[in-house]
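Asker: Given below, in the form of structure tokens, are the structures.
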Structure P
Amino acid sequence: MPAKRAYGMDQDFYPWSPIVARPVLRWPDDARVALAVIVNLEHWDWEVPSGTPVAVSALGGPEGMWTGNQPQFPDIGGYGNHEYGNRVGIFRILAVLDKYRIKPTLALDKTVADHYPTLVEEGQRRGAEFIAHGLSRRRIIHIGMSEDEERQYIRDSIAAVERANGTRPVGWSGPDFQETLNTPNLLAAEGIRYVCDWGNDEQPYRMTPKTGELYSLGVNAYLDDNYIHLHGRRTINEVNLLWREWFDGLYANGATTGRLMVLHLHPWIMGQPWRIRHLDEVLGHVCAHQGVWKATGREIIDWFKGRSS
């Protein structure tokens, strides 16, 4: 952002709002915590076009050996990891979600939406919500894009999910959580109503796009398995404990005002046979508590909007 400073923040995508100064938030049936589980169904290109930028955020980062912006050879290893998730791991995750009667929010990139109809059918059979997730995991939004290029990127991503599912998505999760200064405005202009890229709160909040409406359903870095387990180098036992204790803290605070927990999962990570029991244990711990509302992203935003407008 250009150098400027206003009360609390240095940008104007949303108003600054300390949680202790807000009206009390009540979830359905006075639940303390709203739980959403986002599962990322994404394709890892083994080659990318010349000039494709490397992801640099704390939630991702460059993979493998690079010369400039390009790998020295096709990344078959990375491709295989992600393809494992779409062929094997996703079915373990869906089985655990079924066990706890959790409807997933499925983030589809364009490549998966175009080429994996079986995964779409699995989601439809469970009443899942489908949200847009860019073109592919390695083709991200970046500041080198013109506004028109980014607009087309967003339109292509949304259209692919709509073709695959028959319903236009209202949620967005950017690959590697990347955005430009134009992204919130472009998303809202295309009918996206909530975005998952801003992990800065424990409640949803309304953003301030130039047109339309946009809410944040933020994914905190520590609730993303890629960041905390692989890039954060926390063992899976540590992740298990962290997620359960994260929930415990939210649950305690939720007695005063409702809180939000968004688990952000990748089938090639949590769908591995030696990791899946940890997801089972975490969700078992969460769902053993009274006052947990298990919902999709859209259901949470619709409820929040109806009580904050």
Structure Q
Amino acid sequence: MTFGGEADEAESARMYARARDAGIDFIDTANVYQKGRSEEILGRLVAGERDQIVLTSKVFGPVGDGPNDRGLSRRHIVAAVEASLRRLQTDRLDFYLLHSVDPRTPIEETLSALDDLVRRGLILYPAVSNHAAWQIAKALGVSERLRLARFELIQPMYNLLKRQAEVEILPLAASEGLGVIPYSPLAAGLLTGRYRSGPERAPGRLVENPMYARRYARELEGDVADRFVAFAQGRGVHPATLAVSWVMTHPAVTAPIVGARSVAQLEPSLAALSFTMDAALRAEITALTPPVPMFHDRAEEAGR
């Protein structure tokens, strides 16, 4: 997401090379990231090793000013994937994600369009991000009923401060055999310790991007992040390493999505690859946060 924005093309290339050296072969982008520039840069980077890379992009957000330049209609999905493939200089996407919910388009139309893309060989697997568990479950049912290619991968927000996915999304994924690639494991940097003295004193997404400021407004007022950072430092581990490892070790998670503005910022996240987190340590970290709600109101069952 930072390619072509916070990271210029040269720094993007260095981050890509460092990630590949670490063994990473799954790269996530979207057509709206940096107004398509992220895809263009990534296309040049993967050109020499496309078959070694699992590549994703997304569709939903506005890519123009026209009424048909957004959403999940058949028309927009077809136009968007063809544009993404041109920018990425590839003939197919391994996963193609619905970036958000489009209440104006019937899910049957959206899923049928994705199925057609699979049949054309333009995408290998449909996937989905930023949907509720019931919406994902409904889509799986529609795909089964109409014999369409189903979602095989989901991309929810998930980190130590945003644990809503544990209530129904992650159990659904485990039940239905869906891959899970959560985004924002560092909570927009809040779990790295850079904002411990107040977000107004440190540059970053929580200062520069109103969307992230709104998303984490409540967490900025609390002390969970501060307690987590102190916990990590007390054990001699970079908070980013511990935060990414915590997400990685949820049994329903396939792999978290990490990102950065520079190689130096990327390194602590990559260190999670070699960090060992056992169940006891994960439980200790989890206890730093308020418990997530149950999927029902039978509070007497909470201890089971």
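Bear in mind these aren't lab numbers, they're just calculated from the coordinates by the rules spelled out. Keep in mind the model is a prediction, meaning the values are calculated, not measured. Cβ atoms are built from the backbone, for glycine too; each structure is taken alone.
Asker: Computing Kirkwood radius over Cα pairs in Å for each of P, Q, which one ends up highest?
Answerer: Q
Asker: Here Cα extents along the principal axes in Å, for residues 255-294 alone was calculated and came to 37, 22, 18; which of the structures P, Q was it taken from?
Answerer: Label of the originating structure: Q.
Asker: If FRET efficiency 1/(1 + (r/R0)^6) of positions 111 and 143 (r between Cβ atoms, R0 = 25 Å, to 0.05) is calculated from each of P, Q, which structure is the one that comes out at 0.65?
Answerer: P
Asker: For relative contact order in percent (Cα under 8 Å, 6 or more apart), the calculated result is 27, so let me know which of P, Q that is. Each step should come with its number before you reach the end.
Answerer: Working: P: 27; Q: 14.
Considering all the candidates, the number was obtained from P.
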